[in-house]
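Several structures are given next for inspection.
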Structure 1
Amino acid sequence: MTNSITVALVVLIAGIFLLDATVLHMNLPLQAARGFAQFVEWLSFWR
C-alpha cells in the first residue's frame, strides 16, 4: 500500500465519520467499535 492510498483511505474514513456526526446521526463510530469487539471475540474463539 502506497502512502497516497493510505492518505486517501484516512481522508475517506474521516469524512464519513464527520458526515455522520453532522448530518446522518447514525452513530457510526459506536457501531464500528461494537463490530470490532464482536470480531475480536470471534477471533478469540478460533484461537
Structure 2
Amino acid sequence: MEVYQNEAKEWVATAVAYDVTATGRSETEALARVMEALARHFKGRPRR
C-alpha cells in the first residue's frame, strides 16, 4: 500500500499489488476508499 499527498493536496492510496487507487480529502478517507475499491475488485473476480 502506498499513500501520499499529490500536487492538488488530495490524499492518494494505492494497493500496488492489485493496481487499485483511490483519493480522499484525508489520509483516512483515501484508505477507506481504496479498501472499498478492493472489495469491489475482488467481488468481481471469478473464484478458482
Structure 3
Amino acid sequence: MSKSGQKMTPEAAAQIQSSEAKHHGGKVAKDSFSARVQRAAEKNQKNK
C-alpha cells in the first residue's frame, strides 16, 4: 500500500502502463514499474 493509504486501481495502473508503452515503442517489460502496479491493482480487485 502506498504511503497515502490509497490502493492502486485498475484505471490508474492502465494510465501508467499506457504512458510507459508510449515512451518505449508500445512495449512494457514484465519487470517494469507499470507491470508491478498492474499486478498490485489486480490483487487489490481480488481482495475487495
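Derivation of every value follows stated rules applied to the coordinates shown; laboratory data play no part. Source: prediction; values computed, not measured.
Given a value of 1.14 for Rg/Rh (Cα atoms, Kirkwood Rh), point me to the structure among 1, 2, 3 it was derived from.
For Rg/Rh (Cα atoms, Kirkwood Rh), the value 1.14 is produced by structure 1.
Have a look at 1, 2, 3 and say which one yields -26000 for helix-only ellipticity at 222 nm (-39500 (n - 2.57) for each DSSP H run of 4 or more, over all residues; to 500), as calculated.
1
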